[in-house]
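Several structures are given next for inspection.
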Structure 1
Amino acid sequence: MSVELTPIGSLHSPFSQKFGIPRQSAGLTDIPGYITLTPPYDDLNGFRGIDAFSHLWIVFQFHQSIEQTQSYSPLIRPPRLGGNDKMGVFASRSSFRPNNIGLSLVKFVKIERVSGQTRLHISGVDCLSGTPVLDIKPYVPYADSHPNAVSGYAKEQPQATLSVTFSPDLPAQTEEMLALMTQVISLDPRPAYHQRPEYQALHPDKIYQLRLYDFEIGFIVEGNGQAKVMTINR
């Protein structure tokens, strides 16, 4: 049996590359984004009553993972475990999984018609810009929240681990853009093995390149938990 899915729209976010995307939407609740709906799913009648819900589930497809996945692998290396230990793909939220389907919890902001398009504005986005959206459902606390649930090796929400500063000779940026860069970098988007002291000792001046919208941002991480933005190019 085969199943064919048709996207109902595409998600637009600040993230034009995988590096820097928070691993869960709860990590950065203020990241803005919107979904552009495609016909016939752009009919506003399909969203009647949605403004009564504060949060939404976004069902989407890891479209870039499809291109990178050659064959099914039952084991993956969760970043939460430092990239060393292997876990079953069904005991993880890895993007490299059968059907490459993802689920994200976001905050509803508003829905509007703009230049003939229906746009659903959301925040707390953790998806690559251009991600195909398969479905949208309201978050219902009594059904979706289980305070006593056990979450295995992912017991706690990732916290900001880096303090972020900016080189004084950088071009001026809006407060919103500075806040976005600070939020993303503070969660330390580097690969897990780059965060180990021995790696940092060997590569103290390594510059990491992050892309947000059409900005190329270069930053370094110093040994004292400080990240410094060195370049911002557009």
Structure 2
Amino acid sequence: MQTDWRSSLKRVTAEYGSDLSLSCTFQNKDSDEIIVQWLYQNSTDTNHRRSKSHWKPLFLNTQSLIPRETRYSIQQKIQKINRTFIAYSTILTLTKVTDSDEGLYMCKSLLPKTIQMTYQVQVIQSLDINPKQLIIPSDEMGKYSIQLSCILKDNHTNRRHHDIFWWHNNKRLGSRTNRFARIIKNFTQHSVTSTLFYTGDSSFITGNYVCESEPLRRHISVKLQTNISSS
């Protein structure tokens, strides 16, 4: 099977034991017949970079080509855009992900023209954020510094790269975008820790924080302590 899947490759992180959904959307004329395939190539084939890689068929439209594998399911949605065009969406879901599910997943529209999207799935052990909640004392006025850590555990940290991003109230944080934010990464044999140091006025740094290794997200709320006086 000759495919140039690298041009449309998207990396996705899945947590061991969780469910994973991958989706593709194609726009076609309402009158056209739509044929969509889902295919899989395991990480062994991918890492060895065979000249003739083996792709395993999973689904043809909604028809399963692996009836004995019950962890896979497929959904399709058709939405009319206008009188001429429709949006055809296909969603592949894999339940209780394991290390053996790592690899490439391709959805490919065969008619009326060939369009494809490829996901590279990496399975990690866990993604956690510490602390779970942070309360700033009410007597802290002016500038205040917080420290948050995002810990990604992976049995294969030594041979692959992980991106971890930080967000504050839906805005991306980084030294290039915010001079009050500093992010440091530490690596061990089986983990990556991204630590956020953030300094600013106590009322400014409160809010919702997210650490993300797409599509996994972990949340923490930073709040100001409220004094409740009793009579």
At a computed 14.1 (mean count of other Cβ atoms within 10 Å over residues 126-133), which of 1, 2: 2
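FRET efficiency 1/(1 + (r/R0)^6) of positions 198 and 214 (r between Cβ atoms, R0 = 41 Å, to 0.05) was computed and gave 0.70; which structure, 1, 2, did it come from?
Working: 1: 0.70; 2: 1.00.
Answer by label: 1.
For FRET efficiency 1/(1 + (r/R0)^6) of positions 38 and 86 (r between Cβ atoms, R0 = 35 Å, to 0.05), the calculated result is 0.95, so let me know which of 1, 2 that is.
Numbers: 1: 0.35; 2: 0.95.
It traces back to 2.
Ranked by percent of Cα pairs over 26 Å apart, which of 1, 2 sits at the highest value?
Details: 1: 45; 2: 52.
Across 1, 2, percent of Cα pairs over 26 Å apart peaks for 2.
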Comparison of 1, 2 - label where FRET efficiency 1/(1 + (r/R0)^6) of positions 62 and 190 (r between Cβ atoms, R0 = 35 Å, to 0.05) is highest: 1
Entry that produces -500 once helix-only ellipticity at 222 nm (-39500 (n - 2.57) for each DSSP H run of 4 or more, over all residues; to 500) is calculated, selected from 1, 2: 2
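Among the shown structures 1, 2, from which was the value 21 of relative contact order in percent (Cα under 8 Å, 6 or more apart) calculated?
On the way: 1: 27; 2: 21.
Derived from the structure labelled 2.
Only the coordinates and a few stated rules stand behind these numbers; no lab work does. Just so it is clear, the structure is predicted and the values come from calculations on it, not from any experiment. Cβ atoms are built from the backbone, for glycine too; each structure is taken alone.
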